[in-house]
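The numbers here are math on the coordinates, done by the rules we state, and not lab data. Remember, it's a predicted structure, so these values are computed and weren't measured experimentally. Cβ atoms are built from the backbone, for glycine too; each structure is taken alone.
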Structure I
């Protein structure tokens with residue numbers, strides 16, 4: 001029983017360390033990106049969001065259902081990015097998200113590159 005507790009504590013510590021490393025990496029990346037927050041870059045980013053928004057809504061019936069993985073693959077972004085863009089469109093009042101279907105996940109953070117998982 002003591003070994004099981006030690007293993008659980010080690011697993012917790014390892015997971016905590018990984019989470020802390022991800023937070024620090026995110027903070028560092030945010031700090032680096034904040035130096036790019038010039039009006040010109042912000043305008044380019046807004047234009048990019050509009051292009052992606054147009055790709056999301058192109059040929060999409062509203063009201064209608066949207067297959068997240070298929071649409072994400074079609075426009076070349078991750079499902080998580082597509083969900084973020086859908087929330088962006090909802091905050092703008094351009095769409096209203098009324099239903100989300102949940103399924104079991106794969107057990108991995110799909111937003112993390114495989115190269116980080118191997119560490």
Structure II
């Protein structure tokens with residue numbers, strides 16, 4: 001196998017032709033993670049228990065991020081972090097890993113807010 005066999009064929013750049021697709025992509029890539037960070041900060045700072053409005057909002061945003069990624073993938077115009085066209089395998093990996101990582105961060109934020117930082 002030589003170096004020529006390892007090269008990928010150049011592909012056309014993916015052009016987003018729908019505002020809905022652009023919006024869903026921006027949400028799951030930029031806005032969703034930003035909102036999650038703000039909610040985690042609020043959960044930690046408030047220390048208002050394990051099931052409060054911020055906690056519910058956190059998991060709603062996680063679900064909306066997965067839905068946004070699904071819309072992006074369904075459009076056929078979705079891209080992965082390398083800028084290549086995403087696959088359904090990319091979507092499945094995201095749909096499995098995001099809730100696990102998000103729930104872990106939520107648990108840490110609640111432990112900090114409810115037990116460590118409140119003096120309890």
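Mean count of other Cβ atoms within 10 Å over residues 37-44 computed as 17.9: which structure among I, II? Numbers along the way, then the final one.
Numbers: I: 9.8; II: 17.9.
That value comes from structure II.
Taking distance in nm of label points 7 Å out along Cα→Cβ at positions 45 and 109 from the coordinates of each of I, II, which one would give 1.2?
Working: I: 2.1; II: 1.2.
Comparing all candidates, it corresponds to II.
Given a value of 35 for relative contact order in percent (Cα under 8 Å, 6 or more apart), calculated from one of I, II, which structure does it belong to? Each step should come with its number before you reach the end.
Numbers: I: 13; II: 35.
Only structure II yields this read-out.
Which structure, out of I, II, was Rg and Dmax of the Cα atoms in Å, for residues 21-60 alone calculated from, if the result is 14.4, 41?
Numbers: I: 14.4, 41; II: 11.7, 37.
This figure was derived from I.
If we compute Cα Rg over 2.2 N^0.38 Å for structures I, II, which one ends up with the highest value? Numbers along the way, then the final one.
Working: I: 1.43; II: 1.36.
Checked I, II; max of Cα Rg over 2.2 N^0.38 Å sits with I.
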